[in-house]
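Presented below are the structures under discussion, each in the form of structure tokens.
What follows is calculated from the coordinates using simple rules that are stated; it is not laboratory data. Keep in mind that this is a model prediction, so the values were computed, not measured. Cβ atoms are built from the backbone, for glycine too; each structure is taken alone.
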Structure P
Amino acid sequence: MKIKDKINYISRATLLAVGLLVLSAAPGWAQVKKINPETGSKQPAPAPKGLAKVEAAPEKEDDFYKLISLPVPEDIILEVGGMATLPDGSLAICTRRGEVWIVTNPNISGNERPVFKRFAYGLHEPLGLAYKDGDIYVTQRSELTRLRDTDGDGQADSYDKIYAWPLSGNYHEYSYGPTFLPNGNMLVTLNVGWSNSLGHGVSLVPWRGWALEITPDGQMIPFAAGMRSPAGYGFNAAGDFFYTENQGDWVGSGRITHVEKGDFVGNAESLRWTGLPGSPIKLKPEGVPNTGEPLYDVAKRVPELKAPAVWLPHGILGISTSGLLTDNTNGKFGPFQNQLFVGDQGQSKIMRVDLEKVKGAYQGVVFPFRDGFSSGILRQVWGNDGSMFVGMTSRGWSSTGKELFSLQRLVWTGKTAFEMKTVRAMPDGFEIEFTHPVDKASAANPASYKITGFNYKYHATYGSPVINNAACLIRGIVVSEDGLKARLSVDALRLGYIHEITAEGVRAANGRPLLHNVGYYTLNNLPDGEKLTLTTSMAGHDHAAMLAAARKPAPVKTSAPAKAKPAAAGATTRTAAKRITAQPASWNGQADYTINIGTKPGLKFEPGQFQVKAGSKVKVVFVNDDDMLHNFVVVLPGTAIPVGEQAMKLGLEGQQKNYIPNTNKVLYHTVLLQPNTTETIYFTAPDKPGEYTYVCTVPGHFYVMQGTMKVVR
């Protein structure tokens, strides 16, 4: 090659390399736009011939909200029960071990570390803490207590009882609060107890299951009844009081309810005390219908019963709803001013809630927000800089976060994710507001969305499967000029129902998908106002047929009775071979092994392991003697977590399907059992020796609730 040709060759190669470098520096070809002449929307420009399109990396929650773990001294067991931010930016934290700690420099500025100083000790499992006028108030199991440092040495030397309530000694009698009302009084909320023999909650002493208003001088005013496990509490931006509830008896799924004096919020056990002096409620337990209808429908006939403002679908948006915190940071935490952030103890994550008041009643939408916390979330408070401090504990309750306890700080990076900022009810559907302008073509396409209405049973039984689920037809969509809103005209909406709204096909103007593409709107009322005028019908669809299909509820599977009665030898089994509840005739009435499996506190099986011979006949009697739902599932070695994750993906069908995914990794299983119930299954042990895991596949449980079936020759 001649020298001149070499120079030209090098120049062409250099130019090509520079061109590729420039192209690769752009955040994917999706960032290079052209105008689509038909729709007027920006569409990705085609990649130059011969070059592959560069896909932008998917965005993550961590890109927008960073988690920072605060170092806790090794000699402090910081099982957080309550938190408050002090005027100087320090944190006051009470622990389930009965201590109160003051944490200075929690923001970890510079090279300094947080400093922990014990302020008080000897308390009885305080699960709430508040600060006012230089004093710290804590709610112990049986008492609201004021802690005061009278000599200024940084330690409480005065422990003053404000008000005490009785205890029966039941382990489930947790107490929460206080919350200060505008009038200077305080609210505390009290758990009902739990009876393993009865299999449901019990209010064994006065005011269990109530919210109590307490004056600074120790006077008690009964406020509201019907609470089961009211772990979260607080005020929205309008100053109205809300509490969070956990799935259980009379509670089909986690929920958030607006509470006013005289309300009954659902759990009938607390109504045993409505005859006591001062009760603002006269309803008796026998006055609560136990029919399995949706709570909203029962509330039409029982005036005292308050329907929830927002439902959180069980297993999808948590399993143990906890702390509630309103965003009053004026933008320091992102674009969600006045929305609520709700924690979950079991799944170690936080959801985002936006409320609206329609015809005098609250309702609203809940979205996923931030996952991956290191323990079970119980409390959140704002730091003085607008970051969120999150206090956690998992002892006895277990969580997807592996730590026994933790204190973490959640910080906004300054970047705003492409999200559904909120959903509002419209007279004929919903309006979705986004955090960034949308690509109008995708946002106007009905195929980009899916809406499903569903509900839960209101009954004394623990929890509920999803019921009456049915698709809702989207008749038309109007996207706002600025691209920030999409109004959907929707058929087959039902009052009192939760509506799952997915927007998987919607893209931002820059081509990005939504960080979270689903929200759940609880529709208690439809607002008045103008409906959309649809100029064209949905082209290419039989509207009448689609509407009829949308209005037809999907069939609901019902679980077999929890207490399975053995059938006669040789009887046919109820389901496929993975769940055999009648002893096979070929066994001649004899199993090689009979294994009795129970539960222990902290999401554990008892025993945690057993051994059988390969190919042997095994009878397992699973007794759910816990206070929550469990199943017993034997899986292939090393597959417990993947099977559990598949169970989580069952979504709204999870509880209907007993959280059993359709996979060959599942070998044998029971149904999902109510507390204090049992089922017996029969199976032939695998021929291949090994350590097979048995696991509870309920979302959140499967991470820790495991045992080992050792198969030997």
Structure Q
Amino acid sequence: MTILLAVTLGLFARTASRRWRLLNVGDGGLGSDNVAERLAGVRRFALAQERMRRYWWAGIAHQVIFAGFGVLLLRSLILFSRGYVPDSGLWLFGSHTPIGDAYSLLKDVFVVLVICGTLVFLYYRLVAKLPRMTLSTEGVIILCIIFVMMMADLIYDGAWLNLHALETGEAVSFRVWEPAGSLVAVLLAGASEGTLKVLAHAGFWTHVSLVLIFLNLLPVSKHFHIITAIPNVFFRRLGPVGRLAPIEDIEGKVEREETLGIKRIDQFSQKSILDFYTCTECGRCSDHCPATKTGKKLSPKHFTIDLRNFLYKHESTLIGGDEQSRDREGAVDANGETGASDAGTAPLESNAAHTIDLVDGIIDPEVLWACTTCRACEQECPVLITYVDKIVDMRRYLVQERGEFPNELQTAFRGMETNMNPWGFAPDERSQWADGLDIPLISEKPDVEYLFWVGCAPSFDDRAKKTTRATAQLLKQAGIEFAILGPEECCTGDPARRAGNEFLFQMFAQQNSETLNGYGVKKIVTTCPHCFNTLGNEYGDFGGKFEVIHHTQLLADLVKQGKLKPTQKVDAKVAYHDSCYLGRYNEVYDAPRDVLSAIPGVTLVEPNETRDRGMCCGAGGAQMFKEEEEGDERVNQRRTKQLLDTKPDVISSACPFCTRMLSDGLGDAERTDVEQVDVAEMLLRAME
């Protein structure tokens, strides 16, 4: 036992040490503030497996096996001690003691449950062969190890109980405190003492050996998440999920010629590397990714795996390994073997991980530009891995360092630089949508309760202007005092930031924050979820701290307060589409539905893909201003079909980008019989 423990724990310590050193290659430390909030997250997402509850059998099996590891860890420690003291119970857990009996019952229950859980996952891998999963031999081997460990434990218990009965002269019988073990003992009753000793030793050494072998397999397999999942949840990014971290001192970095964005693997943060360690390869992220679902090159799972494999492959170089290791590593690189291809890879031309450009060597640019930043991947990940921040950071490098981005974005960037909006309309046209509505500028009436932040699309896009006017009319009917910036309003910079042009975004963020603070603005209402998210979650980094309200939230409150009374019947079956930046980014799901439900005659219907699982319209992440990557289908067309499956009369949304994309989707489907309108437009109909 001493030799076994020394060898296996020594090997594990060596591997774990290298993984720890590799983690520290990352840029910056791990956040450890707000410990209470972090521990609450560990309880929800790591221990209670909250995100696995959506998957019935897989969720139950995963929760059972995870809990089983905790319960059976004590069992393994007891067995290790029995390598020295044959009947050891670690003092408190001996046979026929209250605590020992209680633990024996708990242990037997979980042994059986873990066996059932492994059978569920073996079914998924060997029979169902779910496409989203990495169906590797490694996964089957790990499951078989767990299964054999549990069976070995039962055989050991059964044989040991029989040997104990031979010593005491007692009859072997079923014991409620050891239901599984005593049942095996009954089945083995009558076996010779020699056979029982062989079975006891085989069960004992099989269990303890496999536990230690399993421990050593974890850091070199995808099952490393068993160790890293809890730390990954604990060190998760706190605060608004819709906030992207700014590039600090961006002008200073430019002057010092430091890299803007992420070019090399060692520029990822320690938390990002912990994300790579923790990927379970379950594929739930890619299963819900709109780019993956419509045949684009992007797969969030393979994006993470490719970066992780590259990190592992260059471990010796990154942690300062010996020159011989570096030479061997370089020889492999020269053959162009990157270890992954699903996310779009290319042969490596350098053998130094500190200099390899990830976009050239590992991740195809098309993978990065296919992302709509919808966060469907992050919403599904059971261990809280983030993807959008990594993709945007790599876009930042492409745009700001290499000047490489889709040609169509050049028009949007130029429009923002010259006319403060991605369409390039003149600033003095910003308030033309309000003609005839008698809406004051804040420069004329600075003491209003709300600033109505209109946004670019609602100011210039003819379809979106209808929503803007409807919202303004409803606010006036409710007696809400508000004003607009008019020509002083600029783009929030959201398209620039999500497209990787952080420098341009920060220019807008600083300028807009100064303007708003100059007028003493405290409350902002906007119809655009992208403006809503940027103003509310990201402008705080630039001195702009405001209470930002989406127009559906304000309208829902006004209806509830009786300031808006929809009395006109609108007979329509309405399917509501959740905007990603309103829903997954800011958890605003009920307010739009409350407004629609308050309209007489409206029957609200939900598509299968709804609320936090609602599919993206395809416009986020600056996709609105560029051509979609090649695939099997356009994202907006797929989403429109999902909504049409509800057989609606009206498809309603609460985002100008969604309105445009879904209107186009209906046009492509030649469904002139179905309307596409904003929630505010629906409410205004009921007010007239």
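Overview of values
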item: Identity of the structure behind 28.2, 107 (criterion: Rg and Dmax of the Cα atoms in Å, calculated), options P, Q; result: P
item: Which of P, Q yields 0.95 [FRET efficiency 1/(1 + (r/R0)^6) of positions 505 and 617 (r between Cβ atoms, R0 = 35 Å, to 0.05), calculated]; result: Q
item: Mean projected area of the Cα convex hull in nm², for residues 73-368 alone - structure with the largest value, from P, Q; result: Q
item: helix-only ellipticity at 222 nm (-39500 (n - 2.57) for each DSSP H run of 4 or more, over all residues; to 500) from the coordinates reads -2000; which among P, Q; result: P
item: For 3.3 (distance in nm of label points 7 Å out along Cα→Cβ at positions 233 and 665, calculated) the corresponding structure among P, Q; result: Q
item: If mean count of other Cβ atoms within 10 Å over residues 313-320 is computed and equals 18.9, the structure in P, Q; result: Q
item: Structure with the greatest value (metric distance in nm of label points 7 Å out along Cα→Cβ at positions 465 and 625, set P, Q); result: P
item: Read-out mean count of other Cβ atoms within 10 Å over residues 113-120, computed value 16.2, structure in P, Q; result: P
